[in-house]
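**Student:** The next part holds the structures, each set out as structure tokens.
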Structure 1
Amino acid sequence: MIKTALIGFGYWGTKLARNFQNQEAFNLMSIVDLNAKNLASAKKNYPLAKLSNNYKKVIIDRAIDLVVIASPTSAHYKIAKFALENFKHVLVEKPLSLSFKEVRKLNVIANKNKKMIFVDYPFLFSGTVNFIKKIINKNKYGKIVEIESFREQAPIRKDVNVIWDLCTHDISILTYLLKSKPCSVRTIKKKNIKGPFCDTAYINLKYPNNINVLIKNAWISPTKIRLIKIKFKKAILYCDENESIYKIRIYKNRSGEISNYNLEIPEIDLTEPLSKLASYIHKSIKNNSNKLFQNKFNEKITHLMEKINKAND
């Protein structure tokens, strides 16, 4: 059984706690938060877990195997670094860090101490994205021509801008699916509300093989949108994460006519992505193999995110 400590019992931390508690492979031993109300909620829902407001005291406990970090982004690096230095595996809520140099330092420590870094990029464990990955790998509908992604409406963050908040999802998905980095990056940032950060961003990425990617991220929207459109030569795929069951629709070209399509709605694995993430971590630790995050996957994502965030400043 993997003995686990959770740092941060806020909005996302509660979701992580539920998914790790629900799996027999994990024992949620400790929960850390600086907010007394959050700790009271944790005590009510997880009475067997030890509660603390000091992450260092919890992490140095030799019994702990895995540290799950769902703190504000600014604290991700220092908590992850401390955990790795104390020979713990870590799972960090996205983004891992706002600095490529910091991510590289964490990887060095992890390799030295033979521990694993996992990042909570939830869509990489979704049935939708993995269905799309199989289509791309099999070249089922020909070459990708263009990708459009829209993520609108989300809680306004006080620790990061909309790019680091929402675009991290897009970049983790693109890095996972395309296995390449873009040749050019263009970003338009907008501040439509008061505050230190941009709340809307328009991003254009050009990938090898002339693949054009358009991304829109916005906190402010009357409706919640989580839509990815992938235009293949022989089909157009819609992936709508807001749909409860039929999340993917495939419009296949009929007889090569551009405006004439046959609709296909495939069955998708609807298992909660965080549950799959927990299962992946268990298998990775058990087998001492972290395939998804190998080949500097986290560094590639953070490096590109830095470029996007700095572009056109």
Structure 2
Amino acid sequence: MSILIDADTTFIVQGITGREAVNLTRECLDYGARAKIVGGVTPGRLGRDVHGVPVFDTVAQAVEHHGGPIDGSVVTVPPAFTKDAVLEAIENGVKLVVIVTERIPRRDVAQMVELAALRGARIIGPNCLGIIVPGVIKMGGIGGPAKNARQAYSSGPVGVISRSGGMTTEMSSTLTAAGLGQSTAVSIGGDAIIGSTYAELMPLFEADEQTQGIVIYTEPGGRMEAALANWVTENDSRLPIVAFMAGRFMDEMPGMSFGHAGTIVEGKEDTATEKIARLADAGITVAEDIAEIPELLRSKMGSPAEVTP
């Protein structure tokens, strides 16, 4: 099993004729034979194709050509046009929107997330690399070229959630090397406002029979870790969780941020020290080093069956 996507998931790529999107499309198509990219959208490019994927002017045209609802969309358009693209996808029945674009105005993101909630849709991102179900399908640039994704990700019992796209792959590769494959890995995005947080994804992993443990990569800034700790405690989660907290040095540099827009520390609750304490209180183990994660998780999970990368 998996969460969010599976072998039957259909999706489009909005902004498909852009350089990044052309590469992303190729990577998804090459990852096994499961990617069902049923169209791409770039206004004014109707009739073209990208790696055999037909291009349309609008999402409505893509839906009509497909002959029914399309499950998802990967959005790669420039920040000024992202909101319109996402709203168009949601209004045309798309239920899962992965936003690769970064530097989107916060007001636009808030409006997108609000509409998604009203329409029963889900947003992953913005500023993310997407979702991968190892050996089955990837939606977005996560893992990079297919051959690299196959090396880093393997099928197994561990769910991975990360604010950093690159670290999603780094942590999964570390797990794979230790014989612990992944059920689903999700790059949730590093911006201050995102569509799906740790706590909002936990019920999906909780309901997934394949998932027997969770690894998260987190950073200072924001209150997502507090929400995760509360969710785990209030719902008596069955899933053992191991976290890695990057940027601990920021506690000595108030007002600074590094890497992602979401790492600005606005108060004590946003600091690495405070977050680590909250996670620990909820029974979530925080690793000192990424290399420690597999054994820490293995000890919390018991002895799950190892998988071959």
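**Student:** Please state which of the structures 1, 2 yields 2.6 when distance in nm of label points 7 Å out along Cα→Cβ at positions 155 and 195 is computed from it.
**Tutor:** Numbers: 1: 1.2; 2: 2.6.
Attributed to the structure labelled 2.
**Student:** A follow-up question, please. For structures 1, 2, calculate distance in nm of label points 7 Å out along Cα→Cβ at positions 91 and 291 and state which one comes out highest.
**Tutor:** Details: 1: 1.9; 2: 5.4.
Ranking 1, 2 on distance in nm of label points 7 Å out along Cα→Cβ at positions 91 and 291, first place is 2.
**Student:** Can you tell which of 1, 2 yields 20.2, 66 when Rg and Dmax of the Cα atoms in Å is derived from it? Walk me through the numbers on the way to the answer.
**Tutor:** Details: 1: 20.2, 66; 2: 18.8, 56.
It must be structure 1, since only it matches.
Read the figures in this text as sums done on the coordinates, not as results from a lab. On a predicted model such as this, the values are computed, not experimentally measured, just so you know. Cβ atoms are built from the backbone, for glycine too; each structure is taken alone.
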